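Structures are listed in the sections that come next.
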Structure 1
Amino acid sequence: MRITKEEVEKTARLARLDLSGEEITRMTGQLDTILSYVAKLDELDTAGIAAETCFAGAANAFREDETRPSLPRELALSGSASHDGAAFVVPRVIG
């Protein structure tokens with residue numbers, strides 16, 4: 001096993017996921033399978049192969065900045081469950 005049930009429980013706790021015992025067991029197996037596939041890369045002989053930072057032929061698709069009209073505030077707020085007429089109202093996140 002490349003990952004333990006305890007590691008999955010700790011990761012779930014850090015991610016604030018409330019997983020049942022069955023879900024933790026299933027997730028442990030699934031993550032172990034994924035990590036086993038990734039570990040196969042260690043079997044490759046990469047001696048003499050130069051590291052690449054970008055694949056050949058890559059190019060950025062830049063475009064010119066253009067000023068365009070914004071979405072009207074009323075229209076943007078119309079899809080919100082909670083707003084004060086000027087902005088979205090969301091729960092406070094930082095104490």
Structure 2
Amino acid sequence: MARWRDGRGRLVVRPSGGGGAVTVPLELATSYRARTRGLLGRDSLAGAMLLSPASSVHTFRMRFPIDVAYLDRRLTVLAVRTMPPGRLGLPRLRSRHVL
């Protein structure tokens with residue numbers, strides 16, 4: 001399995017029911033430092049951030065609510081939650097990445 005590095009890329013979302021794909025900017029946070037920093041100190045995020053490896057997130061000291069998708073090893077969505085600032089997300093058993 002290839003190791004990912006911190007950086008930027010594109011996230012292509014293909015709906016399961018068909019239809020057109022959507023592409024959004026993606027930030028990869030794969031190092032301990034990048035995962036720890038996450039979205040702290042930001043007022044917004046244009047696109048998405050992928051934390052890997054990760055099975056949960058928190059929104060302490062954040063300025064805005066976020067939508068969190070828990071992904072398994074194959075990048076299949078296991079669960080999606082909206083988290084307001086100041087919350088601690090529960091770890092998901094099979095989650096390996098958080099978007």
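Values in this text are rule-based calculations from the coordinates and carry no lab data. Everything numeric here is computed off the predicted structure, so don't read it as measured data. Cβ atoms are built from the backbone, for glycine too; each structure is taken alone.
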> Can you tell which of 1, 2 yields 1.21 when Rg/Rh (Cα atoms, Kirkwood Rh) is derived from it?
Replying inline: 1
> Here helix-only ellipticity at 222 nm (-39500 (n - 2.57) for each DSSP H run of 4 or more, over all residues; to 500) has been calculated and equals -11500, so which of 1, 2 was it run on?
Replying inline: 1
> 6.3 is what came out when distance in nm of label points 7 Å out along Cα→Cβ at positions 42 and 74 was calculated for one structure; which of 1, 2 is it?
Replying inline: 1
>> Can you rank 1, 2 by relative contact order in percent (Cα under 8 Å, 6 or more apart) and just name the one with the largest value?
In response: 2
